[in-house]
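Okay, got some structures for you below.
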Structure I
Amino acid sequence: MNPSRYSDSDITAVYRVIRERRDMRHFRPDPLDPALLERLLHAAHLAPSVGFMQPWRFIRLTDRNLRTQVHALVDAERQRTALALGERQDEFMRLKVEGILDCGEVLVAALMDGRERHIFGRRTMPDMDLASVACAIQNLWLAARGRNRRGLGFLVRP
């Protein structure tokens with residue numbers, strides 16, 4: 001048996017978590033246990049990134065006024081998206097696409113312009129930091145899904 005190979009049950013569990021991860025439309029109003037939040041953020045930081053740049057920053061929004069301001073930005077974008085959909089506009093507007101004011105936690109995954117241009121891989125593949133943060137978010141989602149059958153809801157906007 002290959003010592004670097006995972007067991008069949010481990011492999012099955014990984015594929016199950018991937019298969020069952022879903023976007024959430026309903027959110028728990030209570031904040032996460034700090035130890036769980038730390039574990040989820042640790043999982044995010046295990047994501048691959050070119051040159052180990054880890055270009056992302058996770059920002060935890062706890063201020064209600066700031067959440068309200070972010071909600072207004074998201075709602076404005078939602079309106080623009082609905083208009084762009086043409087005949088599907090009404091259908092889109094019936095969907096619950098965010099839970100900023102409903103959920104117990106808001107985490108923002110952030111990248112800054114002009115970030116670390118000279119790290120290995122960035123010169124030839126400038127969008128690798130965006131791919132890296134996407135991997136970090138996916139790690140966080142999968143870790144959350146593995147902890148809870150309902151998973152956690154997230155708002156993602158590049």
Structure II
Amino acid sequence: MSDDQPMKGSCQCGGVTYEITGKPLAMFVCHCTQCQKLSASAYSTTMLVKLSDLHVTGEMKTWERMSDSGRRNVAYFCPDCGNRIYHLDPEAPAFARFKAGTLDNAKMPVPDAHLWVNSKQPWDEIPEGIPSYPGNLPPEEAKKLFSRNS
């Protein structure tokens with residue numbers, strides 16, 4: 001994970017800024033159809049951080065939906081430019097899934113895994129050596145990843 005501490009970022013218009021003071025726990029590339037819509041691209045890059053390490057300044061709005069995995073997904077975004085900053089799962093409130101593309105320094109770490117590859121674009125090649133899963137990260141893999149990065 002990134003050694004740049006703290007990490008800083010913002011929405012596109014600058015109305016929402018943030019700082020992450022702790023080390024990220026994991027980096028994922030999600031290929032689900034909802035992330036394709038969210039990013040207006042082939043996938044979305046998501047960094048898992050402790051919510052207590054994420055410090056946001058500026059007004060934000062929320063929008064909620066059910067994810068492809070059947071869990072609630074609450075999106076936090078700028079009300080002016082609409083840029084998403086992070087997501088929360090009410091069943092795991094200690095962690096924020098923050099959108100890595102909003103970092104001021106766009107140097108993202110190598111992903112720990114590619115998720116929902118059953119929905120990935122056929123031309124998108126996943127580099128060798130990076131785990132990929134047809135759906136969400138399996139619970140046993142999540143446990144290994146979190147114990148490695150905590």
Consider the structures I, II: one of them gives 42 for relative contact order in percent (Cα under 8 Å, 6 or more apart) as calculated from the coordinates. Say which. I
Taking Cα Rg over 2.2 N^0.38 Å as the quantity of interest, name the structure among I, II where it is greatest. I
Have a look at I, II and say which one yields -15000 for helix-only ellipticity at 222 nm (-39500 (n - 2.57) for each DSSP H run of 4 or more, over all residues; to 500), as calculated. I
For distance in nm of label points 7 Å out along Cα→Cβ at positions 32 and 48, the calculated result is 2.3, so let me know which of I, II that is. I
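The numbers here are math on the coordinates, done by the rules we state, and not lab data. Keep in mind that this is a model prediction, so the values were computed, not measured. Cβ atoms are built from the backbone, for glycine too; each structure is taken alone.
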